[in-house]
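Throughout, read-outs are computed from the coordinates displayed, never taken from laboratory work. As the structure is a prediction and not an experimental result, all values here were calculated from the model. Cβ atoms are built from the backbone, for glycine too; each structure is taken alone.
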Structure P
Amino acid sequence: MHRDWFAFSLGARGCLARNLAQTELLLATQAVAREGILEGATALGGEIEFFEWFSSALITEKLELTWS
């Protein structure tokens, strides 16, 4: 099921704003990395399962970050 899941669908019934959404996600990720917001953060209580080298999911569906 996870292998065949497409977040924005495909074909004629695909999401019209797919490119906009992906660009916003890219810009938000770049801003978080550039500002150093996650520096010093430690992950608690989350277990990650990797499906492929590029795809992963949280097993516990919850990940808490703490800063020290």
Structure Q
Amino acid sequence: MHYSVSNDPELTDWLHWAYERGETPSFIRTIAEAAFLADARNYALLRPVLLELRRQRPCVSQVSH
């Protein structure tokens, strides 16, 4: 399957969070913005990096207490 921001079950919520939240580092917001602009081919290149960034910086709703 070819993923994009709109149909990626693992990353859609995190990407919206990373792009919209002011407290996320500008690097992460920029990568999230690139994901929103990417076509399917380039999104496939970004996806492994996005998954790793999400692992390192989960959004507040993804952090288990």
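Rg and Dmax of the Cα atoms in Å was computed and gave 15.5, 48; which structure, P, Q, did it come from? So the calculation was done on P.
Hey, helix-only ellipticity at 222 nm (-39500 (n - 2.57) for each DSSP H run of 4 or more, over all residues; to 500) derived from one of P, Q reads -9000; which structure? Corresponding structure: P. Tell me which of P, Q gives 39 when you compute relative contact order in percent (Cα under 8 Å, 6 or more apart). Traced to structure Q. So if we calculate distance in nm of label points 7 Å out along Cα→Cβ at positions 27 and 51 for every structure here (P, Q), which label has the highest result? If we compare distance in nm of label points 7 Å out along Cα→Cβ at positions 27 and 51 over P, Q, the biggest value is for P.
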